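Got some structures for you, see below.
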Structure P
Amino acid sequence: RTATAGMDGQATSERAVKSQKMVLEMLLSDMPDTGYKWNEKDESQQHGELSDWAARMDVQVRPELKALRREQPKADVSHPAMAVNLDACIQCNRCVRACREEQVNDVIGYAMRGSHSEIVFDLNDPMGDSTCVACGECVQACPTGALMPKTQVGSQIVDKKVDSVCPFCGVGCLLTYNVKNNVIVSVDGRDGPANHSRLCVKGRFGFDYAHSPQRLNVPLIRKAGVPKDPEALNTLNRDTADWSEVFREATWEEALAFSAGGLQNLRDTYGKKALAGFGSAKGSNEEAYLFQKLVRTGFGSNNVDHCTRLCHASSVAALLEGVGSGAVSNQVNDVEHSGLIFVIGSNPTSNHPVAATWMKNAAKKGTKIVVADPRGTDIGKHAWRTLQFKPDTDVAMLNAMIHTVIDEGLADEDFIRTRASNYQALKANVAGSAPARMAPICGI
């Protein structure tokens, strides 16, 4: 029967419960003897949520059904980060929806019919050979362990879970590190304003650097008499095993005293203005605050800057003029409320993949995306219009667009009159930038 408004559903009737148990038993009968996602509280339950529901409803698989188990698909371990074991797949379609609806990568699909139905990657390619971008959304969605991170197949017991912020780009995705034996074994997306549990390949699988043998775990001080030779540093970057030829190990106390002493000597010799601090976008807001406090209070100087101001100098200037603040005005997923998204000077699917997912979600709901870029980028597949202008001619193209908005009466005159300044100067500046004149320059 088709469900209709006002209909009462009997989800716990004897007939409904019998059907639920039957489905659970049939699904369990096809599961491998050893699963890939063991329940933390009872590792005898080895098929994730399926085992959990079977335990709740007291379902046991009859030997007669077990004897009819399907021919099990072969494991696919072609991907460097994820293991595919479709013998544990219950074809719930969560991975398909995660890939197509959440991340909008359109890699995972549902192929064939009836008992031959199966989950496929692209045109039934091995996962490692497919167009998978390794966001891991499917791994996070899979209830049975058919899709798992290679670093955590089987037991899901960890020593601790550490909530953190992704250390890579500036989107600010929240995540949780799963730590065992003081080693990160996997990462889960955490619900936050920027990502709502989504992650990209960097956030999901880019944690091995934390345990790299090349990572410093004690301070190093340059040996006395060893010059700062650029070629020697290049050699050292290629073969970190030779670090002892240039540096020696030191205690934290010695290293801090050495570096602080050097900074203090510079300050006392050349004055407070001789010192400056340059912050990193990989730090949190709290770390950025502490860093500027060190420079302003410890160094006694206001010479503190941040790489974001350098990388985004043009956008900071525009934001200051346009909205009165050089900071981000709102979280990136607010693009879903937009009627049109204009992307220029940005390759979001590569540099900020989680931010790009919100744009792709918006496009699927009808929002128009206009991409202006000399290169062809992945977000262009979702664009309503693509403006592939000649390199270094973006100003000509933008001036032509502004000219057209003004010339064709498309500007919001009331908004400009009450909220904008220097409009007449802008109008005069683009007066000679008609599209016909700019087209040979920018190629649009």
Structure Q
Amino acid sequence: MRSLLETAAERAINYLEGLGDRAVAPTPEAIANLMTLDEPLPLESSAPELVLARLDRICSPATVAEAGPRFFGLVTGGALPVTLAASWLAGAWDQNSSFYNVTPATARLEQVALGWLLELLGLPSDCGGGFVTGATVANFTALAAARHSVLRQAGWNVEADGLIGAPPVTVVVGDEAHPTLFKSLGLLGLGRSRVVRVPADRQGRLQAGKLPVMVGPTIVCTQAGNVNSGAFDPFAEICDHTHEAGGWVHVDGAFGIWAAAVPEMAHLTTGMTEADSWATDFHKWLNVPYDSGITLVRDSDALQAAMAITADYLPTDSPYRNPSDFTPELSRRGRGVEVWAALRALGAEGLRDMIRRNCAYARRFAEGLQAAGHVVLNEVALNQVTVSFGDVEMTRRVIAAIQQDGTCWCGPTVWRGRAAMRISVSSWATTEDDVERSLEAMISIAREQID
């Protein structure tokens, strides 16, 4: 066993150390070689060392270097070395982190990390929190608590009696709400299309002045960090309007919520602390390994009522927090381990410095591309840059050429009806040199394609 695990660590280290020099995208040959994995199920056992070697030989070259310093797609943070190491150790522990009495170490780490996170974001210290796979499930979990709360106020127990015959719940969203929010609404039986849409401004912010009159159970979904522009909804106005009518305000803060931790950026999140629930990813700006996120709910009892279960065989009795009381999963890995490691290693100032650097790099991308004659479509308020290289066909051609070149990787988007390339800067590993090298490649490739 020792030799196998040491070999795995060595292979992983070699992979990571080579990310700065390799093309970000895999070669067509590496992708084609994945077809060799399609084979009949073996009848006989294989030596674990041979299995690991095959995995590394075939699959490592076919990965996109998302953990590297020049991947600017999908708001992906590379895993901090300490979080990867903590993940390895937690994997060795193999704890089913459902109940404190059974897995006290991982349960305590989650409790500590939750407290640190609430302090960083300026949220109430008694919020409930559930460590989940990412913002999609975090939104789902928070909205389940919201559904519980607004229907409870109307005299309905949705967990016991379901939605058939329940008072209708009005869900209000901005026109620029993230698609995963609608997925969560569909899973909760609230409907992907059965929503009231509120127009957004030119930067994707929900226009609070156009909120509807609210009557009866109501949930309003807001956004901290538009996926294209990085813009923030006007939380203070939205919360005032919604709470006056007895409604619930949810914040989808997959990456933007972290601005609250940086004093000079906190104004972007003004009023956000007045909301009722929040969702964010850890595998974005906290730079922990996939998959990791959290749901935070002001009314911890509402979250627990929506999520917790009991059974005679489950060891639920404890004076301490049971992690599975706040998540959809009963069986679950200890996601708080990597989160605790990231926060313990970075500290508040280390995290803030990383966010500052990423935002400065985003501004540099915008300045460089504008100077080269390209159109930046958004106000660069955070770490997102949306740039057009002309019409739809030309923009897509430039993006494809940038991805094929391999210096960096950026993805396509459509912003305000216009085809664009999106640059998301969120990795601890990105340096000024990486930005300049990537910027030079982008400008050179765009010139070649346009000329």
Structure R
Amino acid sequence: NKEYIGNALHSQMASVFAHLIVNGKNEGVHAILVPLRNNAHELLPGITVEDNGYKLGLNGVDNGKIWFDQVEVPKENLLNKYGTILANGEYYSEIKNPNKRFFTMLGTLVGGRICVARAGLGGAKFALTVAIKHALKRRQFNDSVKIQEDLLMDYPSHQLRLTPLVASAYVYHFTLDKMMSLYCDESQPDKRKIETQVAGLKSIITWYANDTIQECREACGGKGYLIENRIADLKGDVDIFTTFEGDNNVLLQLAAKGVLSDFKAEFNSAGFSTVLKLLSSQLSDKLSTINPMYSNKTDKDHLYNPKFHVHALEYRTRRLTYTLAMRIRGYIKKGIPSYQAFLKVQTHLMTLGKAYSAELAYKSFLEHTNTITDPAYKTLFEKIGTLHALYEIRKDASWYLEQGYLGGTKSKAIRQRVERLCTELRPHLNTLIDGFGIPDHLMTAPIAN
């Protein structure tokens, strides 16, 4: 049986992933079309469907549970792009390696994960638009009755809580654009790398979306708690995206294992020698010691330089990869099975998955920024990228301080630069949220109008 199937209560057909056994041999997971109902909308023999019931959000989607009991379908219902059953009853696939075939088939799920990340990001954009439109017209008390009250958006604390989130929304938008382009590239049938990359990105973006919507709710005060201003419904609807198409904590481990193996294999069940061979390139990665002068370099040109941002994000990924590989090797040399070794480093895997995904997102945004030809737009996008990168580094300042990559002086300077950038971007905020492209007729929150 399978739970949480979208449209289970009304659909007539299901695409079912199941093990395909041909002549007693398991050929791995394949997709099969299974009819659920006849033309009278009655369930077919062997099929049971139940409603999941009311949920925290997305109640317009009729999620349900489906049971299959000895259900028969003709072999023509096998979706046979990557493997088929010939007329003589034999199995055939042009992809001979079972692991490669499995990951190629899993590539079809990548589109779903991109869509979930996009949906979460869309919710975050809407919440940011409501919160910032409100803050651009809502005035607050000041110390003089003779002077017009200050706009909420002119308070540095309000800028700091919302502006980095706007910057991240742009970074994630263009990152997902790139991922969709790569996913749709038919010249690259092996989707293992893109599948693991999207797994990590889906995780960090849907977590970002939930955090952003909550911040926007609080930034709007009691108005943000009213149903009419839409943020409350967004909270309920977007919450589940951390679980849809794969739990975020599980997907981060998938992304980290891809980094460890250079996106070549899934090695949870591999033998000792295979795991050590896959880890060899990571164990040979020697990071140079950080110069104390570099770890305390605080001038603006350095802190705003994309080369510094890329170096910091790459250093975090490489350092986490190397130390993770060392830990796994240590456990395996003690005779611990590879599966148990990975369990012992689970939290390390998740940290690496986050770090790699953050690096990938920033580099993708840089690629887009480098294609902009209009000088004014390019300058604005460079500032957006700088704010996002420094904000990301600042969030993990404790790790960088532990590693000696940042000194206390540089960490403090980064914090100050983040605040300064928020102020510098203040005049552009209305333009940036309009750039999300939300149609006016959908912006129905009273406080945003």
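Every number in this text was worked out from the coordinates using simple rules, so none of it is lab data. All of these numbers come straight from a predicted model, not from anything done at the bench. Cβ atoms are built from the backbone, for glycine too; each structure is taken alone.
Key figures
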{"quantity": "helix-only ellipticity at 222 nm (-39500 (n - 2.57) for each DSSP H run of 4 or more, over all residues; to 500) derived as -13000 - corresponding label from P, Q, R", "calculated": "Q"}
{"quantity": "Winner on distance in nm of label points 7 Å out along Cα→Cβ at positions 71 and 351 once structures P, Q, R are ranked, highest first", "calculated": "P"}
{"quantity": "When relative contact order in percent (Cα under 8 Å, 6 or more apart) is computed for each of P, Q, R, the largest belongs to", "calculated": "Q"}
{"quantity": "For distance in nm of label points 7 Å out along Cα→Cβ at positions 79 and 119 computed as 0.9, the structure of P, Q, R it came from", "calculated": "P"}
{"quantity": "Read-out Rg and Dmax of the Cα atoms in Å, computed value 25.1, 91, structure in P, Q, R", "calculated": "R"}
